[in-house]
Structure 1
Amino acid sequence: MESIKQTNLIGYKNLFLNLVHNFEQNNLPNKILLSGKQGIGKSIFCYHLVNYILSKNENFSYNLDENTINRDNNSYKLILNSSHPNFFSISLKPEKKNIEISQIKEMINFTNKSSFYNKSKIILIDNVEKLNSSSSNALLKTLEEPNNDVLFLMVYNNHFSLFETIKSRCIQFKLNLSKTDCSKIINNLLGDNIFDNFAPDFKNLNLNPLFYIELFNFCNENNIDYSNLLIEDLLKFIISKKLYMKNSYIKNNIKLFIEIYFKKNFFLKKSLFLYKNYNYFNMKYNSVMNFNLDFETFMIEFNSVMLNE
């Protein structure tokens, strides 16, 4: 689900209209930080705002009534091909842990060049929390320079920390996606009312669209019936196949799966045993991750104590 290719924006209507209104009144802040949980459409929101601004006075301009990008729009095509002269994007490179200072230096060179067609230059920095101290300091110097011809849009996954010096230079907007809009996004992308057919163990949770889409794909790849899937059965399958060591989706969400298991069973049984073990395994998971301990031993213990396997 590449954000750049999502031509429909679901949710966030009021915020989008607010920013559009400020842009039209020449009051749009030029350093905007969009924060929220991972996978709720922050980057998609940015690409739509970018298209609204850059497609003005072009053929097939942005449809504000429907919140859609026209695929025949020239600015959309140029951004898709990474060739728009007034747009520059930065994201985490594959296999890298941080946004590198070389990426920031390249962006600085872009800001020093003349704008085309007298339009605003726009810089989009995705996963801004991945800045390290060097790249953060380099960006900070640019943010401190008074340049009203450049609009900075920064996407922040607030599960992680961000340098306060960056935060303080920006106007922050916090994005939250309703469960209704989440289901619309999933059904729009996957079709056939997929969200409505998820098993209760997962449908009753208020998680982000990316989680559900990846869970759906994981189930399809492993011939699992997602509509009747119990969290206990999913965990047993993960542990039996050692997928917590092999599958990136499982690696990234194993803590969440364990939390889902405990919360579901605690509400059903109100057991002190469950409560104590939730705290125990939560602390143990943190120790395993923080001190690089053996994750397989952790999962074997969880399996033995909680799933009785």
Structure 2
Amino acid sequence: MDSKNPLSPQLLVVGSGPIGIACGIEAARKGIPATILEKGCLLDSITRFAPQLVFFSTPELLELADVPFITAGPKPTRGEILQYYRRLAEHFRLDARTYEAAERIASRSDGRFDVRSSRGATYSPRFVALAIGFYDHANLLGIEGEDLPKVSHYYGDPHPHYHRKVAVIGAQNSAVEAALELHRVGASVTLVHRGPGLGSGVKYWLRPDIENRIKEGSITAHFNTVVERIGQETIALRNGGGQRFEIANDFVFAMTGYHTDFEFLERAGIRLEPETRKPVHDPATMETNVPGLYIAGVAAGGRDANKIFIENSRVHARLILEDIERKLTG
């Protein structure tokens, strides 16, 4: 970092999720001064996962920097994930500045960037790595009533919905897990999905559970059905045959997926492929069409972000820092 200007690190990482932390660790190991900006708390997206969540991945697939990830069971819990990455940030003394969002990124003629933050500061790094994830931007239904307080695109604690009528929209893992947990705390659950059945990627141990609950009638499922309108006490549905009907409803969980902040990427000068919205970048270095500006993690996937996970994107940090090191050493 420029000793005369503490706001001029060699690398500025935007986002403090696992991949943002991985970028910071790789920079620390190479002796490259780096700062991480995070609009919320450290690992902000993971903190918004359901507290009882158990991850699908095994611990070794989530490890960074060859630091073992020890868990009580075969799969890590949300709490164990948070503790592991938090300890890594402490161990490598990462300069993570939380509750400070990167609002604007602009290239300069001298090869650096101006990055304006929500705290009024302007950082001038030589390189920027965007590990911004996608959890902040839900795929909206675009229907009347979606903005009602009873509607959420994020699932948390099932307990408050005891003895309430709850609709879960979607049929992938997140929707299936929510439906099962809500059912088990005593909610009356209706699963609504526009497709003909459960998603093909539903976890193998969840599929028989949800299928049996639907078969016995303890969870109602409407496939080939869309929600047309959400009201205070009902939701309006339309099935594949064109039949319209309403059901009583107290809460809606629209588990329709998420997307990265495409507008933010475009404002930074990154070109997006028209159909996939995938950021243009070199997969060997993760550098985008803007020299010195890199993309990492699920943000690199465009609309196919659901194919990118911590397991297969933690390598992005190494690719980025190797390229930065080459450029710094000439």
Structure 3
Amino acid sequence: MANIGLIDVDGCGLKKSSIPFPNIALGKLARWHRQNGDDVSWYNTFDHYDVVYMSKVFNFTPDYGYIINNADKVVKGGTGYDITTTLPDEIDRLQPDYSMFPYIDDKTAYGFTTRGCIRSCKFCVVSAKEGGVRPYMDVDEIAIEGRTNLILMDNNVLASDYGLEQMEKTIRRKYKVDYNQALDARLVTEDIAELLAKVKWLRYIRFGCDTPHQVEDCEKAIEKIRKHGYKKDFILYCILLDDFDEAFSRINYWREKADWKIVPYCQPFRDPNHLNVPPQWQKDLSRWVNRKELYKSTEFKDFEPRKGFRCSEYFK
């Protein structure tokens, strides 16, 4: 029997953090080792470990800052270290051990029905890491232990016939679903819109809106879905790229529309290949948009994110 330690380098371990999902790879490792009779716990400096697994998802989160001298072996993995690292198949096919994540309620499960993506967005590593979209897992495999609220992290489920079949299955099974990585509005046909309107959404539908062209795509998709009876909100994930004028125009378009059931959510551009520091305007624009009371009540030019600075300066 081995003693196994886990380190979630991005910081989600025992407590929920700003990162909105648990480290699934560590959860799967925990289940595999426990099934094989090993002791598994979050790493601490007082115990001795046969193996310590360190997982890092993002390149922009700080690395673990301490020397590990109480383990016979340390294994590092995850996109934040190396996009080529993967779990062995016999571990990857398992579901996470949810007892490792006490902040997750007993009705919620996390997983993917598809992997990969047909797009090659410059802010995303998925196509480089996983290739084109392909079938991965059945929703019934994910919904273990009576967990019927499914957080599905597929990167482009609408680009996959298998993914759409799994979406239909969630409807038949009456699972509640959140596709939390956003859907591709460019792929929403009338048939897909009708399907999306039938899904039992945990919260709302999320679309990507990262370029000027996608504004029209999102509008068309939203119109189709509403026509089929969907009444909840839409959240638009908006990556802020290099051009301030373009980014502001794309974001402010939805504010001027004043349909408060369509709300953008901004993220500064993070280069997946090289560590970059987002410019201040991206941070300020994101803060304004993501604080909905500010976004609805105050124009960006009148927003004062810091004492003595008003965002009207960005328009000069």
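No lab work stands behind these numbers, since they all come straight from the coordinates. Since we're looking at a predicted model, the values are computed, not measured. Cβ atoms are built from the backbone, for glycine too; each structure is taken alone.
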Thinking of 1, 2, 3, which structure, once semi-axes √(5λ) of the Cα gyration tensor in Å, for residues 66-161 alone is computed, gives back 32, 27, 11? 2
Label whose coordinates, when P(r) over Cα pairs in 5 Å bins from 0, in percent, for residues 98-137 alone is calculated, return 6, 22, 26, 25, 13, 6, 1 (choices 1, 2, 3): 2
Out of 1, 2, 3, which one gives 2.5 for distance in nm of label points 7 Å out along Cα→Cβ at positions 74 and 170 as computed from the coordinates? 2
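Here FRET efficiency 1/(1 + (r/R0)^6) of positions 194 and 298 (r between Cβ atoms, R0 = 30 Å, to 0.05) has been calculated and equals 0.20, so which of 1, 2, 3 was it run on?
Numbers: 1: 0.40; 2: 0.80; 3: 0.20.
Answer by label: 3.
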Among the shown structures 1, 2, 3, from which was the value -14500 of helix-only ellipticity at 222 nm (-39500 (n - 2.57) for each DSSP H run of 4 or more, over all residues; to 500) calculated? 1
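If you rank structures 1, 2, 3 by distance in nm of label points 7 Å out along Cα→Cβ at positions 90 and 130, which sits at the top with the largest value?
Working: 1: 1.2; 2: 3.3; 3: 2.4.
Checked 1, 2, 3; max of distance in nm of label points 7 Å out along Cα→Cβ at positions 90 and 130 sits with 2.
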